[in-house]
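Dropping the structures in below, format is structure tokens.
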Structure P
Amino acid sequence: MFSVIIPTIWRSPYIKDIVEYLNLHTSVGEIIIIDNDILHSKDFSYLQKVRHIKNPSNNYVSPSWNQGYELASYEKLCILNDDVLIHEDILTLMDNFISREVGLVGLSSSVYEGVKEHIDELKRPSELTIKPCTNRNFGYGCCMFIHKDNYVKIPTEMKIQYGDDYIFYNQKKINYVLDGFDIVGKISASLLDENLQTINKDIINSICQNDHIIFWEKMKQVIDNHSLHSNYDKDRHQSLEYYKWKSTTNYYFK
């Protein structure tokens with residue numbers, strides 16, 4: 001059973017549908033909403049599984065994941081964007097798959113190629129696949145699953161970018177990627193909101209630049225580690241080195 005962790009600043013048009021949908025699922029034990037904009041909060045007190053955590057100011061996404069992890073009552077975690085709705089069959093599959101022997105599981109970039117706009121377009125997946133992966137692809141962190149014992153706390157200095165990368169590349173177990181299904185949503189509804197770009201673009205840029213510096217400082221030890229034994233570890237190490245070579249300070253605003 002999952003503790004589902006959803007940070008939000010209430011800009012997503014899908015959050016009500018997502019939370020109500022999750023509340024009905026037998027694999028969901030609790031839904032921890034990390035509220036980072038209490039002036040625009042929505043009321044979910046009518047839903048039994050919701051724990052509404054109201055932060056006095058914006059805690060940002062990576063610290064909110066840590067906060068949800070610390071509050072979680074269940075051994076399995078689902079870290080979910082407030083703008084991504086997945087079919088209930090995926091939750092059931094992950095509830096059976098996640099264990100202490102499994103690392104981080106995220107979504108394949110291919111599931112974002114045909115994102116649906118309406119909840120009635122969410123169809124039962126017919127070709128679900130789970131495969132080991134050695135590089136964190138685009139969109140991986142929008143919906144992730146992990147056993148609580150394998151969660152890696154993200155450094156408090158990191159706020160927006162690289163949180164999923166930090167967990168992925170510091171993971172001791174094999175990571176996996178999920179593919180073969182559609183999702184409903186509006187990816188990065190918070191960061192790509194027009195008003196946010198107009199009002200806070202410079203602030204977001206500054207935070208993302210700092211995240212970039214902190215992440216690669218923290219990952220230097222991982223990159224310098226050459227005592228790798230399995231082919232999986234060697235491939236993941238190689239993908240991290242390539243990622244460093246091609247990475248930019250901010251992949252949200254150019």
Structure Q
Amino acid sequence: MFRTPSPAKIHSDASLAGKTRHATDSIAVADTVLVIAAHPDDGDFGCAGYTAQLAASGSAVDFLVCTNGAKGTEDRAMTRERLISLRREEQREACRRMGARDVYFLENEDGELVYDRRLLEQIVRHIRLLRPATVITHDPTDIIIRDSFINHPDHRATGTATLDAVYPTARDHLNFPEHLEQGLEPHKVRQVLLWSSNHPNFDVDITAEVDLKIFALSAHATQFGKQEDFATFSRERWKSEDGRYLERFRRLELSF
């Protein structure tokens with residue numbers, strides 16, 4: 001069983017000076033949130049606990065998945081078409097478990113994502129459509145993360161394109177002016193949170209939501225269905241030295 005998420009406890013090394021507050025107190029701009037992930041399950045790993053907290057506090061959280069997930073299997077009998085379909089449904093179910101409002105899929109090819117004008121336009125379009133105050137995505141800054149894993153090239157492409165979409169592209173009306181003709185106005189994102197960062201400055205205590213986070217991730221049966229120790233592995237991944245479970249982000253507040 002998973003527990004109903006409670007309001008977030010936030011710890012920020014910078015703007016909050018180590019104080020603990022509720023999400024609704026410390027992040028007034030989080031009424032609408034867009035999670036932008038490279039693959040199905042990436043956003044769940046990065047911020048499922050915080051997503052559940054925000055949704056429970058009344059925020060609208062949407063997911064945008066940039067690739068089709070067509071390469072993520074070791075099953076030789078799995079066809080590409082079936083894997084794409086399964087992973088799309090798994091992400092929809094995971095979002096339901098987290099309390100997210102909706103999930104959108106760009107369907108770019110898994111493992112072949114490149115940062116170009118096409119990807120930038122796709123992300124800008126969704127920012128202008130959904131108008132989030134907060135965007136949460138991959139930190140694209142480094143290739144090696146915490147001396148423990150390699151930052152997937154699709155993750156780096158997604159994070160870089162998202163940051164450029166947030167500033168300045170979605171803000172300025174002369175970028176993709178055809179959007180205006182389609183009724184999509186420019187939009188200013190006020191806050192960005194980056195997961196899997198070597199420079200986290202913003203911690204969210206998800207101790208009350210760790211079971212729900214694992215429950216959401218377990219929806220991705222094509223990825224984790226055969227890992228008997230998945231729950232134990234997941235708990236250790238987010239457990240801090242003091243015994244709490246944390247999602248850690250690099251936080252940017254944007255004033256222009």
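All of the numbers you see were taken from the coordinates with simple rules; none came from a lab. Values in this document were obtained by computation on a predicted structure and should not be read as measured data. Cβ atoms are built from the backbone, for glycine too; each structure is taken alone.
Figures for the structure shown
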item: Test item: relative contact order in percent (Cα under 8 Å, 6 or more apart) calculated as 21, pick one of P, Q; result: P
item: At a computed 0.00 (FRET efficiency 1/(1 + (r/R0)^6) of positions 45 and 229 (r between Cβ atoms, R0 = 25 Å, to 0.05)), which of P, Q; result: P
item: Distance in nm of label points 7 Å out along Cα→Cβ at positions 205 and 237 - highest-scoring structure of P, Q; result: P
item: Read-out Cα extents along the principal axes in Å, for residues 85-172 alone, computed value 36, 32, 24, structure in P, Q; result: Q
